[in-house]
Each structure stands twice: as structure tokens, then as C-alpha cells.
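What follows are several structures.
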Structure P
Amino acid sequence: MRLPVVTCESVSPPIHQTRMNHLRITYIGGPTMLLELDGTRILTDPTFDPEGGDYPSGPVTLHKLSPPAIQMKDLPPIDYVLLSHDHHFDNLDRAGRQSLASAKLVLTTAEGAQRLGGNSFGMNPWESQDLHAPNRRLRVIATPARHGPAGLERGAVIGFVVQFGNASDHTVYISGDTVWYEGVAEVARRFPANTAILHIGAARVPEVGPFHLTMTSEEAVQAAKAFTDAVVVPAHFEGWAHFSEGKGNILGAFRAAGMESRLFWPRAGEATEVP
């Protein structure tokens, strides 16, 4: 089924006015970021619960350590939500789930859309959808992701490529929860992104096994090498107890590779223009 083209309505001004052709990112916490460009607002993996919560799911209990930098009620109206997967609380917590209805559309996995219903729409890797934005074309492509070692993945996950205008205008890659593997390398070959938002943190859950479920810092370096021209925005490396690598590990790995200048750290709670 093809998704109907959605036209964005006029909305109130963003937290900070976005200059034409300049992408702004507001880092909210964990995997949650607000992307603004030329009048379009996109929210990634909404997590808005306060700190201190426990999230049991089968044999695993996740622990949230940090609050969001901004509450959902304090954000401007959201056009679209890009949800890498719905079945892990660190990518969609309780308040985040409640926030989905306020968006015009939620793009997520095919399985996730079946579970969520409502305004969600499922996509498989390499499928694309053209959405109308106020001032230019907006195309979203679902990309492959592998949430752990081959054969031991933690459910279906996708990433996204977002193209504002022509592919040469501004292309953003959002990895979702994935390790570095051939699927991510193929994304880099197909879509030379200007900005790559990478879920790093090397998430580990002992009840599942000793392996990492998201990119290590070294794997993020490999991804940065593949996305040759992209500014690298680390995401989803803090705020939850199951991350085994933090900002220091990321800085160390990129510094050792002579690539520290490629990193961009948005200020929490502030709309920050990507260089």
C-alpha cells in the first residue's frame, strides 16, 4: 500500500528560527532529537519519561538514568516522527508513546506499525515515501539495521535517510539501533549523506548475552569512514544504564583515527545549527 502524500500545514515558529538550507538539531536525550529544516520538523525515537524509571520486558529490565532536556509539551508542533522500532523502551518510552498521536505521521517498521496502529505507517528497508513539506520536497527512505549479531538480532529495526529537496541539498542518515555491518555500508554507498546521526553507546544487556547491540565507538569510526563527507552526530550513548561506552570512548576512538573534527555535539535542549 502506498502512503498518501501528506501536506504540512502552517505551524508556529520553531524554538529558534532556522535559516534557509541550514539544518538545526535539538538534542533531547538518548535517541531523541528534533530536526528542523526550512519549516519542517521531524522527531526521532521519542523518549520523554523522567529519570529513574524501570522498564521490565521479559527477562530484561532497562533503567533510565536521565530526564529529557525538553518536555514534549514545550516543543513546537511536530510534522513527522521517525521511529526506528517500537518494542524497546529506550527508543519509545511511556510518555514518548503518548506523544505519537500529536504528529501528522509516524514512520516505523512494518511490525511496529501493526502494533501501534493510528497514524503509524510501516516501511521495509529501501522503501521510500515522498512527503510534502512547506517549501521543498521531503523524501524518507527506510534503511537496513541489525540490532545485534547476525542471527541474534533484538527484533526488527530500521534506520532512515531523509532527503530535503534534491539529494544534493541536504541528506541526513539516522542509523537507528544497529551495529556496523554490510547493510550500513550499503546505505553509505547509495546515499552520500551530509549529516550522519549514529546510535553508538555499545548497548549491552547481560540477560541477552555479552555482545553489543548498537555500534561501538570503533564501529562508529568505520561508519564515519564510509560516510566520507558527513558531519557525525553521536546519539543514544547516554541516559540509560545499558550503555557500555560513553562520550569519552567516542572522543577517544575518533581522536585516535584523526577524525575528531568530524564530530558534532548538539547542545542539550537548544536548537543548534549543524555546520
Structure Q
Amino acid sequence: MSETISAPADERSPVHKALRLLARIARSDEPLALPELSRALGLPKPTTFRLARLLEQVGYVSQDPLTRRYTLGPGFDELALNALRNGPAQHRRQELMNRLAVRLGVRVNLVLLKSGKVSFVEWVNSSSPLRIDLQPGLPVPVHCSASGKLLMAFAPDAVRARFLADAPFPAQTSATLCTRAALQKEFERIRRQGYAEDCEEFMAGVNCLSVPIRNPAHQVVAGLAVMAPQATFPIERCREQRAVIQACADAIAAEMADFASNGRRR
């Protein structure tokens, strides 16, 4: 379905047009061709092409060399991640995560899927004497982490297909799901139940449960996860507290949506 993004007559600057182009690409689940962008923006093809080329040069847009279609580039990924970390909703989000960490005695992570990899936006460590402390740069595989599996399960079909094409994946523990068939089944289960768990799949003795953070269009854009030692917070207890975890995720989603639409908290 085509979508036209109109602009008031006094908003014709190149910067404004470039931002509208970025917004159109960001909202699309599929790569967009130049004619589609031109129609959506109501701009001539040469103008749209020049804007796309400029954004491509700084890494905010990428063009597939074969299909010639446009997607967001790695530079935009980094910009968006930093904006989420440091944006106006950050303090309220941190407050909500702190409350959850204290209430349950667990580590709380807010996670994105960035360029097919798990990326931690922020986290709150548990105050429990027995706790999990992950180093910021520690690589966390998608296939054996609760948030990674959650976000991949709800990712566009093309993204998930590219990911599964790399199977089998290395085992981190004896519980890790490694094969394409096992992960396809796991993704289907996650979509049905609405959450994901990692029961000692990434680290022996460690459990994790992740729930979705959705945007106003009900798309899953991030995961909120609790992580704790099996000895103090078994997976059964994680499941019992799922409604509490989801309530925190929903509150974070509401804050993010509010700031995005109004630029300030109600």
C-alpha cells in the first residue's frame, strides 16, 4: 500500500526533506525502491535520489547493489541506539527498571536487535549478593539468549530467514538450541506465548525471561529481560512473575511513545 507523507509549504528545506526520507524508510518493513520513496514523499525522483545519496554517504541509508532498494544504514542504527540510551525518556525508564530489579532481586536488561546482534541499551544490576554481572562488551548470541530469541521471533520474515541460514550455531551449554529446526520451533512457540526464556542456554546456572516492548503500531521493538542465578531465582519463579515484568515493559513502551509523540511526558 502506498503512503504519501505531506509537508507544509514552509517546510521545504533539504534537511526537512532528508528527515522525511529517513522516517519513511524507518517505517517500512521492506526495502524501498526510489520510485516508491519519490511517490511517498511527493518529491521528484532526481531530488529523492540526491537526498538518498547524501544520506548513504554518511551511513544513514544503504542501497542494495543488486535490487537498488534502500534500507537504513549502520550509521542510523548507531544514532538510534544512542538516542534511546540518552533520550528524554531515559530517566523514567531507568526508574521503572530499578523498581523491577529491587522488587524481584534480579538483573534487568533492556535489549535491541541491532544488525542481527543482541545490543544492550541499558541495564540495572541486582542488589542480591548472588547475582549476574555481564561486562558491557560481552557478546551475547541471539540463538541462546532470551531477548535475542524473542526479538528474532518477532523480526520480519526475511531477517529471520537470513539468521536461520547460518545454522547450526555453536553450543554455549548443554541446553543450547543449535539447529535450524529447533530454533524455528522455538520461534513459533515464542510468538504463541508472547515471551521467551533462556533456561541455562547461554550460561550454566543462569536463567533469563524476556518480554516484548511494543511501539504504538504493536510492533516488537525491544525486549525487557530479567536475569538471575537458577539457585536463587529459578525459571519457574521467572514465569510466575511474567505479568509483573510485562507491566514494566508496557510502562516503558508508554513512556517512549509519549515522548515520541509529544516531545515531553504527560
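Which one of P, Q has semi-axes √(5λ) of the Cα gyration tensor in Å, for residues 107-210 alone, as calculated from the coordinates, equal to 26, 18, 10? Label of the originating structure: P.
Using relative contact order in percent (Cα under 8 Å, 6 or more apart) as the calculated read-out, with 14 as its value, let me know the right label among P, Q. Of the structures listed, the value fits Q. Taking distance in nm of label points 7 Å out along Cα→Cβ at positions 155 and 171 from the coordinates of each of P, Q, which one would give 3.0? This value belongs to structure P.
Once Rg/Rh (Cα atoms, Kirkwood Rh) is evaluated on every structure in P, Q, the highest one turns out to be Q. Match the computed value -14000 of helix-only ellipticity at 222 nm (-39500 (n - 2.57) for each DSSP H run of 4 or more, over all residues; to 500) to one of the structures P, Q, and report its label. Only one of P, Q returns -14000 for helix-only ellipticity at 222 nm (-39500 (n - 2.57) for each DSSP H run of 4 or more, over all residues; to 500), namely Q. When FRET efficiency 1/(1 + (r/R0)^6) of positions 99 and 243 (r between Cβ atoms, R0 = 25 Å, to 0.05) is calculated for each of the structures P, Q, the largest result comes from Q.
Thinking of P, Q, which structure, once FRET efficiency 1/(1 + (r/R0)^6) of positions 35 and 59 (r between Cβ atoms, R0 = 35 Å, to 0.05) is computed, gives back 0.90? Value 0.90 for FRET efficiency 1/(1 + (r/R0)^6) of positions 35 and 59 (r between Cβ atoms, R0 = 35 Å, to 0.05) corresponds to Q out of P, Q.
Upon calculation of distance in nm of label points 7 Å out along Cα→Cβ at positions 27 and 75 from the atomic coordinates, which of the structures P, Q produces 2.3? Attributed to the structure labelled Q.
Throughout, read-outs are computed from the coordinates displayed, never taken from laboratory work. Quick caveat, the model's predicted, so the values are computed rather than measured. Cβ atoms are built from the backbone, for glycine too; each structure is taken alone.
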